[in-house]
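There are structures below to look over.
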Structure I
Amino acid sequence: MEITESNIRSSLESVIDPELGVNIVDLGLIYNIKIEEGKISVDMTLTTPGCPLAGMLAGSAEQALRESFPDTDVEVSLVWDPPWTPDMLSSEAKEQLGYTR
């Protein structure tokens, strides 16, 4: 698979937040994707800094990318700035979660 931001996002859509049942891309948890020669770096956040699933979600994101791009170094970092807000939800996630505002 070609390494593009679109393909990276598609790969990350396979990672589902088990508490919310929505993928991490539609939740707005992916902040930055950087593609360098032979390396993918992703900055992601969580809905709350105290999220008990922090290690699991970041690890699942890293695993999904390694499976999609096996010959590429992958780094997934958790960041907290800017803080996540519900405004970061995609329209699909808002509909799925019944979020109206």
Structure II
Amino acid sequence: MKANVKRGPGRVTYADVRVHVPKNAKCTDELPRTTKQDDRYDIFEHYTIAIWRFQRAVDKFFNWDAAEELCKAARDKKEIIPVRIYLGSGFKPDVVEYMK
């Protein structure tokens, strides 16, 4: 299977895909309070950004808090969720399906 790569404004290339959010992706509310960097939050942030980018393309009024809630719900229910991945960002999600 191949990704359907699209070109956005400027030189940004992206692909819309469906992914599983891993169980170890945790938001700041779910992690212990510390100043130490935590990879679990980094994973959560990458997936939330990807969800936000996909939903923003559909609805310009979609906000960050809604993206966080969608990410948590997809993780907890083990659902497949559509996201937008910018190529070259270094983020490699658990892709289930490539969208057209």
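A short reminder: the numbers here are calculations on the coordinates, not readings from a lab. Remember, it's a predicted structure, so these values are computed and weren't measured experimentally. Cβ atoms are built from the backbone, for glycine too; each structure is taken alone.
Miscellaneous remarks
- Distance in nm of label points 7 Å out along Cα→Cβ at positions 46 and 86 from the coordinates reads 1.5; which among I, II: II
- Origin of the value -11500, where helix-only ellipticity at 222 nm (-39500 (n - 2.57) for each DSSP H run of 4 or more, over all residues; to 500) was derived from one of I, II: II
- For 0.80 (FRET efficiency 1/(1 + (r/R0)^6) of positions 6 and 22 (r between Cβ atoms, R0 = 25 Å, to 0.05), calculated) the corresponding structure among I, II: I
- Which of I, II yields 30 [relative contact order in percent (Cα under 8 Å, 6 or more apart), calculated]: I
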